[in-house]
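In structure tokens below, several structures.
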Structure I
Amino acid sequence: FHIAAPSVEGPASAMRACLADAGLNAEDVDYLNAHGTGTKSNDQTETAAIKRVFGNHAYLMSISSTKSTHAHCLGAASALEMIACVMAIQEDVVP
């Protein structure tokens, strides 16, 4: 364990909690906006967490990250990504 090293269980636990709070099963999700920092360690960890939570469904749903278009704006990143997701739903596109 290293406090600064990414862990699969943290994001997997958060995704499971979100599904439970929404009353959804993994198969109900069509799109996932990944954290997607573009770093090898984060992307590998996040991919493993997605596969752990969504199983084979992870290969069927759309997954993207918008940070490549607006960079990682720290605290503002979540607001920008939420706007991108809302617009994607409105326009029926995957960013």
Structure II
Amino acid sequence: MTPDPFDAKPQAPFSLMRIDVSFELAPEHVAGVERALGAYVDHPDVQTEIVTCGYDDGLFQLQLCYFSTTGRYRNELAWLHKAVQSVVVPVPVFTVQIRED
């Protein structure tokens, strides 16, 4: 019997984190939030990529992903909060779903 090539291999030192975020947003703030998100992902301290981003009927939705060695996502949400806060005060309540692959 041929041994399984994946048997007894060490676990990968990272995992892919997917963060789905949505929040209510007035139409006049959409362009500003999109610009702020562009600056957010270009910041050297941010390791997140925006996979999808859209606005529909008052709801702004985006999916973020990044590789994590710790499974933590707090810093990524803090950066996102800062980006939105640069346009909208008070910051809308985020609905967040986290998935780890």
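When helix-only ellipticity at 222 nm (-39500 (n - 2.57) for each DSSP H run of 4 or more, over all residues; to 500) is computed for each of I, II, the one that comes out at -8000 is II. Identify the structure, out of I, II, from whose coordinates relative contact order in percent (Cα under 8 Å, 6 or more apart) was calculated to give 29. Only structure I yields this read-out. For the read-out distance in nm of label points 7 Å out along Cα→Cβ at positions 19 and 43, a value of 1.0 was computed from one structure; give its label from I, II. Structure of origin is II. A value of 34, 14, 11 was computed for semi-axes √(5λ) of the Cα gyration tensor in Å; which of I, II is the source structure? Answer by label: II.
Every number here is computed from the coordinates shown, using simple stated rules; none is lab data. Values in this document were obtained by computation on a predicted structure and should not be read as measured data. Cβ atoms are built from the backbone, for glycine too; each structure is taken alone.
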